[in-house]
Structure I
Amino acid sequence: MSAVSIDSVELPPFPDVAAAVLRAANDPDEGVDRVASLVQRDPALATTVMSVANSAAFAGRVPAVTLTHAIGRLGLRTMADLTVTACLRPRETSTAHAEQLAAVWTHAVATAGFAREISLVRRRQVESVFLCGLLHSIGAMVLLEVDQIEQLDERYVETGVQVTMAWGMPAAVVAAVGMHRDWPTAETWAEEACTTWLARLLAQEMLDMPVDVGSIEEDAVLDELDIYPGDLDKLRASADDIRAMLTVLA
């Protein structure tokens, strides 16, 4: 997939293998073998995906020893999400904002992890929620890559929407990227936007970053998602598993 330029900002192309894996994940008949075949073509990618699959965040009682085993245990959707994450991980760079870029990526992966945990706590299988969290700040990463840091705060959401649309992401992901900060006004895909917002706050808290609100306990998004104090405790208790995922992907 070729790059696209919007308003003088060149949007990066979506990795071909990630796109192929997402397509294959929607095929219940051939998806498992196809995803395993795609990932195995890149030894480094396969190693990363297997490391995450066997991390505390995803591991079962018996470690997965093959990609097919890992896919069978985790499911196609989760394996596809992990593969996309591995493909998008920033490489070593000499950019002037490398440290800030790494921090944004680490927070994005943590947000994705918490988004998944929120769905588990709520016993809801929200489609694409991991990608919603992972890509919610992709606009900031693009702007940092092209040295437009002075526009970061005012343009990262807009740029993120442009990136996810150019990549052909599901409508729920595009909506979460565009509306996570303004979730009370979201008319469609409000659940994804709310989940992404709460996941973003929990990731900030876990990483000792400034949190966007004064108190997570008092944020209205908890009522919107029916998250009770005990649920919030469970989400915070999942931090160790999410840190384990970060050691591989961040």
Structure II
Amino acid sequence: MEKIEKKNNKSKSLTEENRGGQDEKEIEEMFNAGLHFGHRHSKTHPKMTPFIYGMRNNVDIIDLLKTKEYLEKALDYLKEKKKEKPLILFVGTKVSAKKLVKELAEELKMPYVVERWLGGTLTNFEVISKRVQYLKEMEEKKKKGEFEKYPKKERLKINQELEKIEKKMGGLKLLTRLPDLLFVVDVRKEALAIKEARRKGIPIVGICDTDGDPSLVDYPIPANDDAISSLKYILEKVKEALKECNR
């Protein structure tokens, strides 16, 4: 196990303080998935300090014992919440998260946002829902062949419009009402989504790297929010917690 410069300047193994069977196995899995890698120390958010174990090459190293503790809190909350058959909106617009978030949401039959967050998605829901409804109606008409009567140039224009709207709002087709919960992959990047959710009183679970503010979400998960391996590990745990959750 690699050596880390701990905050008290003593060099210790990242898992030296954790020698408890199953706990050690889980910590090892998180370590191998890279959940412990934070950002450069100069970008550290003050409120993430309690979650930082030390530094390596001027990069913050997240305390995986804290990651395990807070991930379990978040998962326990999701397991309890799933009894209510909640509508969960998943948000992950960064490149490394898009595919993973979309696949997870579709498997759980939940709405998602993997392109730019549209301002007002939650705070101006009525307007957004009308646009989504328009998309559904147009896609239904296309499926029925109702656009075949139009000239080729007009059909091309309609298809281009549909593709544009689908890219922006396709993941919101299942958002038939305000969500019961918001899950964000990056607390810092998805600041607007979090702001809207907080205004509407919607609980938030979010992955928070060392450059984010964990106080902005109800259930922060201190972990690397950039590496695909880290995101895969966390989202797989989320899927397991919600696999029986169908609206």
Structure III
Amino acid sequence: MKHARRMGLALMMVIPALWSVHGADDAKGIPITEAEYRKLVKSTVDEITKTLAKTDAKSKQKARMAAIFLAAYAQHTTGGPGAAERATMRDAALKLAQTIAAGQIADAKKQASALLTLKADPNANTAPLSIMKVAKLKVDDLMHQFGPPARGGYGIEFRYKKLTGLGNKLPNETLDDEFLSSAYRVAMSFAILKNYKHEDDPDKFRKYVDDAYQATVDMIPEVRAQNGPRTAPLLYKLTIVCSRCHNDFR
């Protein structure tokens, strides 16, 4: 608890520099319950802790990305905890991502251990910020999340394409906690990307990002309800948008 309080004070000194970054994320938040938010936070912190215990570069990058997604969950979901608590968690997660990127793993482990007991800073800046700019993310960093585990991803692209092939016969039981977790991760990826301006055709790229984000946001309640027939067309729309974007920009 003392470490958590010290961490909160440190964030008040470190995070203000982040607010000089222009172009805050503008994605509308995904409504979730407090229980869902707490579950997302805990599972992500558990993942960070688990991957930080490994010493390879791939695990280090996976832990960094998990911290960035934790920041996105705090900023881009609504309901449950208040704005100050969410902003405090977001800033702590972004600070943790910076610590991991700097190779300060011992400090990162301490920061990660304090996340679940972190107290809301009443003075936290609750305005949205550009997570992509603050975290110095590259598009490839986000896209790797969709790739196979062997490349540090979560196998999302393969699984979604495979399930899309089932058409409207998508079994309800396939919409498990793992699928829901992947849907949140996909939504957060596109929420973060909304602030990215592609050098070739920014308007076209932004349209793909908007469409993919909306399809995923619409899909999440159906996945929660384990409604295969209603999830299927949204999953299909998402995969089509992604395929077209890959054809134009990959």
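Given a computed value of -14000 for helix-only ellipticity at 222 nm (-39500 (n - 2.57) for each DSSP H run of 4 or more, over all residues; to 500), which structure among I, II, III does it belong to? Display every interim value, and only then the final one.
Values: I: -19000; II: -14000; III: -21000.
So the calculation was done on II.
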Revision key, fill the gap. Candidates I, II, III; volume of the Cα convex hull per residue in Å³ computed = 127; producing structure is I
Point to revise | For mean projected area of the Cα convex hull in nm², for residues 62-157 alone computed as 6.8, the structure of I, II, III it came from | key: III
Check your understanding: Of structures I, II, III, which gives 0.75 when FRET efficiency 1/(1 + (r/R0)^6) of positions 102 and 230 (r between Cβ atoms, R0 = 41 Å, to 0.05) is computed from the coordinates?
Key -> I
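Only the coordinates and a few stated rules stand behind these numbers; no lab work does. What you see is a predicted model, and the numbers here were worked out from it, not measured in a lab. Cβ atoms are built from the backbone, for glycine too; each structure is taken alone.
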